[in-house]
Structure P
Amino acid sequence: MFGGKSRSVLVGLEAGTSRIKVAVAELRAEGSLSLLGVAESASTHIRKCEITDFEMTQKAIHQAILDAEAKTDVSIGEVYLAISGAHIRSFQSRLALDLGENGTMIEEGHLRELRELVRQQALPPGQILLHDLLQSYILDDGTATANPVGLFSRRLMADYHLVSGIATRLQTTVHCVKELSLHVKGYALSSYATAQALLTPEQKSYGAIVINCGAGITDYIVYRNGFVAHSGTLGVGGDHLTNDLAVAVKIPFPRAEELKRTHGTVDLREETAYRRVSLPAEGPYEQRFVPMPLIVEVLQARQSEILEIIREDLEAQPFWESFSGTIFLTGGGSHLDGIQKLAGKVFDRPVETAKPLVFQGEVSCEGKQEWTTVLGLLRYGRIVERQESGGGRWDRMGRSLRRFLSGIRFF
């Protein structure tokens, strides 16, 4: 409840490399979400989703929160936070529980035992477990099931997708938010949140890959049979394309960003092969003409590299050879002309530009791929709220980070 309005309100907060984004929605009694408003502010002191200037980032977050409050008439006191960064790591883990030589009926207590084993997984020094995403349970005869309770077996195994991050990086982000008198009610890995805003249950079941093309980070997540099969984070994004263009054309970064936004493409067409883009005179810079082939060559080289790194990672996974689902592109970088065609060539799979699932309410973010992560946080928050209020069994996703957040002390 917020601001004495007798409304249940969810707030998503994403501190990205280029923008701070806030989304506010009302969680209605029947479980639907009504989008009340969105707000953003410039983010100039976050690199690869990691804070480089604490005070300036805090001011930017505060500005976005104030703007969101003004637009929605909601007093914001708690948020769901997106977690990302080049330090994020993911891996698969299979755990086993011996149920006795004669077997026994599987109960909820056995599932809790497996979850406790997940929490005891050894991690690299300084890292903390962010998510333990259940994929499936396996019985002693090899049968996979999403719910083994009531079944008999001599052995119960469980496959998990685990995500970890460097504790000190997370402390900085959480501290930055908490000092604004905001309670971090929950969190989600950015790619996981993004998927909630884009994928239907059917798409998760058939197989889908979401690639979020951000300014400083490109992250991705894979669904198979309704569960997360893999995820990854690259510390490379749209800013690197801009920087490459700035170096090649010998112009400042802001002018290169504008050139990329207005004329950038990774698809050299016959009708534009001989075209030159005019850069008007500005300050000490005289008017110049930039050949389109140069723009395409620079942007295509970097974008291809990013997609090929992701492909190489996917090719190393056991599911890739038989993967027949769709790859969805989202994030601000997905607006780059020709990227869908380029991705189709790199992955040799169907590629689409993602469309966020429809939200109720007067505010619309239709066609704005850069808002998918923060919108996904709202859907993630709805799941958590309903499960914690008894609306379903919680798989204890990320309980270790909840304990970590509650135990942080700041001096």
Structure Q
Amino acid sequence: MQAIEQWQQPNGAQIYLVRSPSIPMLNVRIDVDAGTRREPAEQVGLVSGMAGMFNKGVLARGDAPALDENAVSQAWADLGASFGASASADRLSFSLRTLTEPELLNQAVALAARQLGEPAFPAAVWERERQRYVANLRESYTRPASVAGRAFNTGVYGSHPYGRDMTEQTLARVNVEQMRLFYAAYVSPCRTRVSLVGAIDRDQADALVRQLLARLPQVPCSRLMPLTAVAEVSPLAQASEQRIPFKSTQASLLMGQPGFKRDDPDFFALTVGNYILGGGGFVSRLTTEVREKRGLTYGVSSNFAPGLHAGAFTVGLQTRADQVDQAMGVVRQVMRDFVSEGPSEAELRAAKDNLMGGFPLRLDSNAKLLENVANIAWFGLPLDYLQTWTGQIDRVTAADIKSAFQRKLQPERMLTVVVGGP
């Protein structure tokens, strides 16, 4: 792949470009520090709801008429392009995909700029969308895995925003005026990181980003109110267990604790170690012990979810309700042994071979490459991160993994959630 080019525009926007001239396409990702961790605790759903409203209409400005949601959808269909917004805990994201044929590209960028800078947030549409969110919530209450996930997040994160739960009550407190206020307070060129992968050069990318962000409020960065600091995730003080009755023959089991932040120096050791423990599918220790040797589940896995704050470490599986205690005991023993002893050299070599051999599949499309570039931009990773990734993996030792897991995991202080059975 081409090297990442990086620069800052006078408006404060940070630009990250990878030239990919082989096909006449462009993928753009705009990330803003306006994720769900920024929304008020009593209005969980505000940011997710707002993200869904960017495709529901744009305001009239000058000679450009207002567009409702049907007109917006038809305009993108006519261009053969797409634009949308999404929200995660850390960021509000906007994604554009278009051909780079000049006329189509210009029209796509102009329309995306209108949606980004002049969203209509129609009240009647939000009332309809709110009911759809409520219906989805009610449906999720009928699934053991969703109930378990909700209880697990609340228990792992406590009062931290990562653990807040969208409910019918919090959604009832969200209206379009609050969306407009939140948008005005947080969405600014100064707070954007723009990643581009496609058949354009630096000058084209710079002009394109200026056009995309031109309709946002152009407030000098020095005059913006500083963002409020978000507290870190607190570690768990002791082990705890929640058993939630559910009329089902299968029980959902989640076990874990707060993990680590994305900029943690142990990242590569934890990545390789987790592949061996439970992230490697059928070759992981957890699968061998829980599924292959004892037949307690069809699938079991572990994963870390690092973000700007310490995302959760989670082990998850489903098993028969009458086998929960046995499965739980095996999982705990496997984790204790792994944290205490670390991996074998054979496990380490196999994990490295798989991770390094599969690395090209992480970059085999512009969309995948864009996701990686956007993460480099968001988390402030080195610009040569992708070029050095396999080398970083190859340098991990068994001692590195053992040391990192002993620093990060405390099997004796984990939260366990079981949903299912009497």
Completion exercise
Candidates P, Q; distance in nm of label points 7 Å out along Cα→Cβ at positions 41 and 273 computed = 3.2; producing structure is Q
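Looking at mean count of other Cβ atoms within 10 Å over residues 89-96, point out which structure of P, Q has the largest value. If you can, show how the numbers build up before the last one.
On the way: P: 14.8; Q: 22.8.
With respect to mean count of other Cβ atoms within 10 Å over residues 89-96, the highest-scoring structure among P, Q is Q.
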Completion exercise
Re distance in nm of label points 7 Å out along Cα→Cβ at positions 201 and 369: value 2.8 computed from one entry in P, Q; matching entry is structure P
Fill in the blank from the handout: If you rank structures P, Q by FRET efficiency 1/(1 + (r/R0)^6) of positions 73 and 153 (r between Cβ atoms, R0 = 30 Å, to 0.05), the highest one is Q
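Taking 13.6 as the value of mean count of other Cβ atoms within 10 Å over residues 129-136 derived from one of the structures shown (P, Q), identify that structure. Present the calculation step by step, with values, prior to reporting the outcome.
On the way: P: 21.2; Q: 13.6.
Computing mean count of other Cβ atoms within 10 Å over residues 129-136 on every structure in P, Q gives 13.6 only for Q.
Taking distance in nm of label points 7 Å out along Cα→Cβ at positions 97 and 177 as the quantity of interest, name the structure among P, Q where it is greatest.
Numbers: P: 3.1; Q: 3.9.
Checked P, Q; max of distance in nm of label points 7 Å out along Cα→Cβ at positions 97 and 177 sits with Q.
Upon calculation of distance in nm of label points 7 Å out along Cα→Cβ at positions 9 and 249 from the atomic coordinates, which of the structures P, Q produces 5.8?
Going label by label, the one that fits is Q.
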Practice task
Assuming -10500 is helix-only ellipticity at 222 nm (-39500 (n - 2.57) for each DSSP H run of 4 or more, over all residues; to 500) as calculated from a single structure, say which of P, Q it is.
Solution key: P
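Read-outs: derived from the displayed coordinates by stated rules, not from any lab. Just so it is clear, the model here is predicted, and its values are computed rather than measured. Cβ atoms are built from the backbone, for glycine too; each structure is taken alone.
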